[in-house]
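These are the structures, in structure tokens.
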Structure 1
Amino acid sequence: MNQLVITIVGKDHPGIVESLSVVVADHDGNWLSSSMSNLAGQFAGIIEVAVADDQREALAAAMGALPGLQVHSVVGDASVEVGALPMAELEVVGTDHPGIVQRVTQVLKNKGVNLLQFATWTESAPNSGEELFRAVAEFELPPTVDLEGLKAELEDLAEDLAVDIELGLED
């Protein structure tokens, strides 16, 4: 079995996920994980599917033939082992303004961190109605990372950006 990573973008409408799941099932694929959102009226999704070698190309072609969707498929790299290193989670909360994602991810990149999951969104603050920015990131801590140094750098960044940044190790 191969892992196939499929990205999908298109005008959002009811039934997109169901049509994707039918294609996976029709090719004896196993839907492993996914992340999907409505972004500015567009459906945007990414799916990881386990599929037999002899079905991989047909599955990718069938996904690409779905009307109104732009689809891209790549074969996953089974040699990448996730979970061998300690896991960490980062949470960012603050009044929304440009540059938060760039500055936070720059610190992580400079420390050699590879993000495994990264989600961001905005919402109205409960009392003031101001637009709040939120981000949650999950990553493995490379052995070269000084955890206390990373925490200190993120604390300085939080002060500079006027946001709260919490870094924690996962159990």
Structure 2
Amino acid sequence: MPSFISFIPTPPEHIDGFFELTPLSSSDMVYDLGSGDGRLLFAALDKGAGKAVGVDLDPKRVNEAREAAKSKGLEDRITFLEADVMEVSLADASVVLCYLSNSASTALKPKFELELKPGTRVIMESFPIPGWKPFQTFDKGYKKFYLYTMPPEISEEYPVSNDYYDLFEW
């Protein structure tokens, strides 16, 4: 499957928005889909997560993230995969982080429903999952974060919107 979006990193001032919605513990395995340079996963480990996995298609970003993990001495707690998020099993995840696009939220919905265990938390930045009612939301500046807990509550109140990111071909 092609890339959902080009590299648009979460600004440093918005990183904590992901973690306002759910506490992390040493038993958490955090996945970041479209992990880029790894900034969300490094923050997750700082916030108490036990292990982390980043998935990204861009070999340059994956290598950059791996080098950062090595320089921070975190190679035993964090893994970066150069892969399509649709081809990576999410069965081990207890928390999934995403900042992708509306089309990604739509495409990932059946994958989440099939692979994620009950109780797994999914946090989406800016792009809600269509048809799922968020357990909680958090506004930080112009960003909105959505927390879902598996299995999700179904609601037609949250359809896919026409976001301007989806108007461009990346």
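Throughout, read-outs are computed from the coordinates displayed, never taken from laboratory work. All figures in this text were calculated on a predicted structure; none of them were measured in a lab. Cβ atoms are built from the backbone, for glycine too; each structure is taken alone.
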Exercise for review: Identify the structure, out of 1, 2, from whose coordinates Cα extents along the principal axes in Å was calculated to give 52, 41, 24.
Suggested key: 1
Exercise for review: State the single structure among 1, 2 that was used to calculate helix-only ellipticity at 222 nm (-39500 (n - 2.57) for each DSSP H run of 4 or more, over all residues; to 500), giving -9000.
Suggested key: 1
Check your understanding: Given that distance in nm of label points 7 Å out along Cα→Cβ at positions 48 and 152, derived from a single structure, equals 2.6, which label among 1, 2 identifies that structure?
Key -> 2
Revision key, fill the gap. Re Cα Rg over 2.2 N^0.38 Å, for residues 16-103 alone: value 1.41 computed from one entry in 1, 2; matching entry is structure 1
